[in-house]
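See the structures that follow.
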Structure 1
Amino acid sequence: MLPIFASHRQGRLLHQVITIDDSISADRALRLIRRGSTLHWEGDFQNAKQLLAALGRRLPAPSGGTFHDQRRHQAERVRVLNSLLVPLIDHRITLRRAPDVRTACREAYGAPDGERWVPLRELLGVIGAHQLRLRGVFVPALGERIHPHYSVFAPTRSEYADLVADCPLPTGNTAFDIGTGTGLLAAILSRRGLRRVVATDNNPRAIACARENLQRLQVNATIVETDLFPPGRADLIVCNPPWIPVPPTTLLDQAVYDADGRMLRAFLGTVREHLEPGGEVWLILSDLAERLELRERGELLEMFRAGGLQVAGRADVVPRHRRARDGETTSLWRLRSTGFVSTIGG
């Protein structure tokens, strides 16, 4: 019998574990889950995928309500779908017609560690992340492919890269890329001619990902694992923080969700201390939080003022990705230390 733990993230003891196989119907499986059971699959792997898809079709899509209502609905959907588990032994799926997922699991979970049960939905995400890492994401602003690692934000919505590639550079030769993720913006800054680029992140996965991408692209940049800023000052400081100010619920949420906008507030509250005189801060931010009524535009402008910053300019772009909301805008805010320029409208 395998240990009764759901995944590397949850680490929670499961109760009411029921072993099922190809003979179960989707309706019965859904009833069992809604009664509090966790389903341990011992049938054919491809049939397990079909069951998962059938469960998804039986869960109604959210209609109306607030952002928080929709998020609660989505959380319940995830809970139900994550209740179908498959066995892994040293990163091997011990089911009929199962693919070889050892490399994908090593990338996501680390070294093999014996036996575990993993939600099939999560495992399919791990496989998809591995495939995306292999093929990469072509970024037009860079003219190259970026290869994201598992749980590191993939530049599939790359309009922010266009903004950084097109915005006029301030005077100077030093740039910091704060929260670098895949290293994409550091690569763009280096390719634009900045002689010293320092990329930072506090996520070890992102550090490994950025290092691999920048080496592949032959970009000369320093990578530092730290919370926000490296030592010293820069002529240009760029940051593309999470844009939804609510707590993340999974590892994969952390690039998008940030409780109360903590990273944004910490960045704007201290960035002036790391800026060379006459330098610029480039803050790349979607206005989705404002459209969802999670933050008002006035709050953002007040954060600028509180951090001793004022707006030198702003460039906007409409996101092209399929999940963009109607009217959503991504902006690159050019900020300077108070006293260098006159404040313009936000």
Structure 2
Amino acid sequence: MPEVYGQNGKQSLLEHVSDIRQIAGFQRMELIQGKGKGNEVIQVRNGSGLQFQISVSRAFDIGMCEFYGIPIAWMSQIGPVSPFSYEKENWNHSFEGGLLATCGLTTMGKPSVDEGRAFGPHGRISSTAGELLQAEGRWNGGQYELIFRGLVRESAVNGENIAMERTIVTRLGENRIYITDKVTNESFQPVEHLMMHHFNFGFPLIGESCSISIPPGPKRWINGEGATDGWSGFSAPTENGQPTVMLHEDVKADTDNSNVQVQISNKVMHNGQECNLALKLDYDKAASPCLTQWKHPGKGVYVLGIEPGNASTEGRAVHRSRGTLPMLAPGEQKTYSFCIEVHLTHGCEK
């Protein structure tokens, strides 16, 4: 275990506390008001600077995320929303934002009509309640881990039956969140499978001086026009700013493995000091070959979306017409893995 508050190792740390939950732990909670009333969330603190909420009632997605009290995740003006308020035709009416909003599991991207069936934007999974399978803090050798598993299902009578088991892990002494999704077609027929992991970052990680680093590869607009430069920075909030969506096609994986690394950094003021806040998103390129970048610089919105997916966001019907619609065979399972790592430097980490 890395050094924690000057203590090296499990035994030394436990000699200083009566209960490890003094340092790191979690609480299960239920929201009691507003549109999110009844939603179950898990408040997690890893004892090393990271705090975040797991939205059990919303696909086991991750909502609020802070690092030493600095917000990392973008939160929308919608606020918490229960699955009962899901609107198929307008995904934005129930889009909470948060560090991770899952899009899928049978459609994502633009609305479309595929083989006579109408699909709304980004699918229904993020507004589907999950089942909690595991919420546990435990020692794994000399490492203290916080482990959470949930099950979410997208199913219909005489239709698809897809299960997503999500595992979220964070560890004391590290500032990382590990996310692993196992998506299985539990029906006896092939099923369409479009999936995107919609990571949302906001101020102060995003700002006029921030740097966005995405590996090289061809780029094209999904929603936008003109030159495709300017993707690596962010403007000041603009009046009547409009969203743009850029597809980074075939981004280069890290030379040492098959993963893609996206990095975002910005200068922030923290406790009266200027610091560098940096985030790295590492993910498996083979599972998520397409990287979509969503930017909205409008005043009162101001968000950056980094969205790895197994296809572009052009819609299910478009991919069927091109022959690029991902499918899951009966019993087939796909695994998606991500690691989010956060750092605060220049004298701010003690």
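Readers should treat all values here as calculations from the given coordinates under stated rules, not as data from a laboratory. From a predicted model like this one, the values you see are computed outputs, not experimental measurements. Cβ atoms are built from the backbone, for glycine too; each structure is taken alone.
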Matching task: 15.8 is the computed value of mean count of other Cβ atoms within 10 Å over residues 111-118. Pick the structure from 1, 2.
1
Tell me which of 1, 2 gives 3.1 when you compute distance in nm of label points 7 Å out along Cα→Cβ at positions 303 and 335.
2
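Given 2.5 as the derived value for distance in nm of label points 7 Å out along Cα→Cβ at positions 95 and 207, which of the supplied structures 1, 2 does it correspond to?
Answer for the origin of the read-out: 2.
By the measure distance in nm of label points 7 Å out along Cα→Cβ at positions 183 and 263, tell me the structure among 1, 2 with the highest figure. Working shown, then result.
Working: 1: 1.8; 2: 2.9.
Of structures 1, 2, the maximum of distance in nm of label points 7 Å out along Cα→Cβ at positions 183 and 263 occurs in 2.
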Given a value of 11 for relative contact order in percent (Cα under 8 Å, 6 or more apart), calculated from one of 1, 2, which structure does it belong to?
1
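One of 1, 2 was used to calculate mean count of other Cβ atoms within 10 Å over residues 87-94, giving 14.1; which? Don't skip to the end; give the middle numbers.
Values: 1: 17.5; 2: 14.1.
Computed on structure 2.
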Quick check on the output: -9500 is helix-only ellipticity at 222 nm (-39500 (n - 2.57) for each DSSP H run of 4 or more, over all residues; to 500), derived from one of 1, 2. Which one produced it?
1
Thinking only about distance in nm of label points 7 Å out along Cα→Cβ at positions 191 and 295, which of 1, 2 has the largest value?
2
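Given a value of -0.49 for log10 I(q)/I(0) by the Debye sum over Cα atoms at q = 0.09 Å⁻¹, point me to the structure among 1, 2 it was derived from.
Numbers: 1: -0.57; 2: -0.49.
Traced to structure 2.
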If FRET efficiency 1/(1 + (r/R0)^6) of positions 223 and 271 (r between Cβ atoms, R0 = 30 Å, to 0.05) is computed to be 0.15, which of 1, 2 is the source?
2
